[in-house]
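The data blocks that follow each hold one structure.
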Structure I
Amino acid sequence: MDSSALVFTTDMLLVLGLLLFTVVMLVGEWIRADIVAPLVLVLLGILGLVPSDELFQGFSSNAVLAVIATMIMGAGLERTGVMAYAAQFIIRLSGGIERRLTVLLSSLSGVISGFLQNPVDVALFLPVASRISARTGLPLAKLLLPIACCIILGGTLTMVGSSPLIVLNDLIVSANRNLPSGANALEPFAMFAVAPVGLALLVAGIGYFAFIAPHLMPERLRRQETTPARAESYFARAYGIEGDIYELVVTAESPLVGMAISEAEQLHGAPLILAIKVGSEARLAPPADQMIWVGTALGVLGPREEVQQFAQNNVLALRPRLREFADFFNPSRAGIAEAVMPPGSRFIGKKPSELRLRKRLGLSILAVSRGDQVITQGVRETTLRAGDCLVFHGFWRDLAHAAEKHDYVVVTDIPKQEQRPHKLWHALVLFVTAVGFALYSADQLPVMLFAGAVGMMLVGVLSVEEAYGAVNWKTVFMLASLIPLSYALETTGAAAWLVQESLSVIGGMPALAVQLFIVALTSFFAMVMSNVGATVLMVPLAINAALATGHNPAAYALLVGVAASNNFFTVTNPVIAMIMGPGAYRTSDLFRVGGPLALIFMLVTIVMINVMF
């Protein structure tokens, strides 16, 4: 490249100044990130750095539309319970141990991302992580960042795993037409040519998040509470309601055979009986007169030792895991909540046994709090008074529906969304079909994903209002508002000028120094513009640098294709954009945890490329 080809202009200065301002504001957090991005968008328009008719095209960009579609489909999968089953399987496989969960989630998401576009992979695992967080009490922030980063790393496993690698072969074909005479043409890379690099990066990333990153996570995120964890500790402390859910099966020798639920509840050491299944009929809050027969399954709540003792005393089989009631006790469908009786309640002066709440409303009363007194024994025969705080267990929808009659006011923050398990297969088929077509039509990614999202609305997996509510508009506006900055970097020549000046710097450097410079510069461009834009910009530079220094141009081109994924900090990466809101991350959090990972990424990439070539 001729050093006199580009002259530094005022527009370049303004764009680079805005870039510096954006980085400083996002890292320093003196202004909210979702205000910084629109502010930069407005300044680009006022300064004339981006034409007004192109200023808002970021809102219709493929990246933004793909992010919106995956958010909607993720909500559909969550609403139908698909993610509950996936979360349950992963928890069982990991034993609920945090480090095992991190390794398992990181490994699965990373390997899958080698064959799926990154936003699709995030859509698949984000609701899974959310459900696991709810079930285990682990902060969601501690799960999402490892998943997101390993998705980015896993995208380097194949030549179709990330956008930079997808366009790399096209850029190589284009570069062959401009090679100097005598230079050998570059061969396009095969599907798994990059696999050794990607595998090394993924293994390094999994190890990093298993052993190093937990110590770098800000205290604010490490102690981030989840609702289930807070609820369990609260109800144990306030009411003595503690333990886990267990499944008991009544044997032929059990004395419970022929008893009513009310009689079984009076037995010594009886746990709270919250669910029953007789034959093929299962329900929460079994009525007091419900009879128990051989083969009846009971869902009970209590400390493990007490439940085991009760099972032994009454010849009951204790199952190692929930088989009949796994869906019933899903935290998104059912749980424990507090409700206060107002003065006008029809419950006042009556006993729970008279109200028949279990039979009529599907709700079990576990305890009553009255001033300093907590009643847990003989609750069904306690006369209720105004101001009593009742502790219920039941389906959230039943609790919310009964509250509409104003006999009690729910004071616990419970899920208000309707669950649609009967639409599970509709959601699953639509998601798999959309992802399948997107996999084989990468250029039609947003169209395919939106087809899946619209399909879910058409078949009733989600309502239109629920689809709007599923979109994190803060993330969308941040991503769409920063895309024009990337456009301005290219159109004003600021990015090309930086490349031009870089060539003059790396001329006489050793090979490793040149490679490190190329990786660092590519990583920088990937953070401030799209990773595809960074690849398009840097591949010609890398090939020219290799030819000028007598090194393998294919190795340097692959170096750029891989390094363009080295962005764990900014919302210009859709993967990071999608987890910012749910994980409650700040940009400083991402730099703190992602900074060392970016350095590891650079070193592993350079070492592996040199080993391969």
Structure II
Amino acid sequence: MFRHLKGDLFGGITAGIVALPLALAFGVSSGLGPSAGLYGAIFISFFAALFGGTDTQISGPTAPMTAVSMVVIASLVAINDGDVNEALPAILTVFLIAGIIQIGLGLIGLGKYIKYIPYPVVSGFMTAIGVIILVTQLLPAVGYYPKEDANYVGQFMPQAEEVILENILKEEAGEGILVLENFEETIRRAEHITSADMKKEAGILATKNASGVVGTFRVLPRALKNINWLELALTLVTILIIYGFKRITKVIPSTLAALVVVSGAAYGIGLNYRPIERIPSGLPIPNLEIFTGFNLNTITPYIFTALTLALLGAIDSLLTSVVADNMTQTKHKPNKELVGQGIGNSIAAIFGGIPGAGATIRTVVNINSGGKTRLSGMVAGVLLLIVLLALGPIASQIPAAVLAGILVTVGIGVMDYRGLKAIPHLPKDIKVGPLKLSSEVIIMLVVMVLSSIWNLVYAVGIGLVIASLMFMKKIGDITAQRSNVKPLREEAWADEKNIPKRIAEEVFIKHIKGPLFFGSTNEFQQLASQIPNNASTVVIRMGRMQYMDQSGLYAMEDVLQDLKRKDILVLLVNILEQPKYMMERIDIIPELIPHEHIFKNFKSCMAWIGDNLKTEE
């Protein structure tokens, strides 16, 4: 590990410097604050490198992981009356479960299967992540915070009153108090509600109403009427430096240059800007309330979200591992990488960090700067810890608008432009009325739109279901086109030529090319009705049918029973191992098809037919 010490040190330090502004920005974007992003970067980077399976991987908070984390954080904060501290143990528990799931995925060897997630789902999701980050940063970019707009918050006072009254009624129900019999108790409790309580609840409702992509567009007109020109200027200057500095040099990360230059200038001049939340000084402390205050009922609705976080982190990390392999001519260990990422995310959650994954840009920077071994990722984590301990108070003076500007560029950069550019050129393989559409485009757009305006987690699930159904339909159609019933004299295979005309008129053949599964059973079941009345025998050639599922098995049984009822003899040729095993399990063999009617090759089958037709004659 220490043979490449110099390269690892320089690579790790450089990657850590690149990670710093992004960690702070992702922490702010998540809703837990900059310290959560920094803690996540420290622990994930160190432990994912230590236990992972990609030597040069640099891990930490990423845009996709942060976007999904936002969903968890916003939901649990809303449940806890807008109090982040109250919701924090439950939030971190969900993150911890996601890390444990990742460890489990690695231990049972699922790392190699992540690659089977369809590209349109990934493309739509990544573009949606970019849209979400970009749009949700519009409000902080112009210095507008809905819960601080008294006029806007005031609109939610009636709803706040309703929510508070509903909470009182729920409390009384939990205590066994019958409201209609003891309405005075309800009035007594209501009298203790202060105007401050009302304003707080209204602020929570206002924030919730203005969250996400739809919420942002809902309040954007108000924001544009109340622009804080200083905040907007800081955001725009940050964006200009990030894009412009790359043209000058790539030695110094442009995000870091923007962070230092704009923050330093704003602080030095003494501008009246809005700083980020204070970053706690000292070592990170474990949040033991995750364990002591564990409540299964609170966590249960978020188990699927935790699974999504785990899978998303796995995909993100393993894609970055492939990039690292291509650059270093090495081969990563996918299952070990998942275990490492899971350990990193689990430890980060215990210390209050947001989840993360392998980060492509940081990994590329590490490799280009000389990083060769896992020590480089550990160095990046240690560097960020040093920054936290030594520069925490200074980092707390960073303008919120600067991080908004950084996140705007992240949102623009994370979109899948390759997938978007391909939309006009993808084959239109679906017909809806007079329109011809591309199934790949439909999947991508469905995931992108639903992720942006509704729910990231559900959108991915729906996208996977649609992609799976469309894939199965395509395979079924292809199998149906290639598997057809023909008399021997028509379009015969090479070994089916020169068959005597008398035999060819009575014997029909079924070529099954490809798997017989639930997507192709409908066409296969039409076999019996396709056989003409003059047929006495059907030969089913199964040498190219590698697989049969349960649906295919019962479809085969139905067809064979139909043919038997019509007194048509069925002969099977070259049954492969898996289909034969399935057919033996439910006694298709030997009850419907005796062993003497099963042949290893077509030649022996034809010889048997010749002999038996002569006998019947």
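Any read-out appearing in this document is the output of simple, stated calculations on the displayed coordinates, not a laboratory observation. Because the structure is a prediction, the values reported are computed rather than measured. Cβ atoms are built from the backbone, for glycine too; each structure is taken alone.
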| request: Out of I, II, choose the structure whose coordinates give volume of the Cα convex hull per residue in Å³ equal to 238 when calculated. | output: II
| said: Quick check on the output: -21000 is helix-only ellipticity at 222 nm (-39500 (n - 2.57) for each DSSP H run of 4 or more, over all residues; to 500), derived from one of I, II. Which one produced it? | reply: II
| Once percent of Cα pairs over 13 Å apart, for residues 101-148 alone is calculated for every structure in I, II, which label goes with the largest value? | II
| field | Among I, II, structure where mean count of other Cβ atoms within 10 Å over residues 37-44 as derived comes to 18.5 | value | I
| remark: Output 25 (relative contact order in percent (Cα under 8 Å, 6 or more apart), calculated) maps, among I, II, to structure II
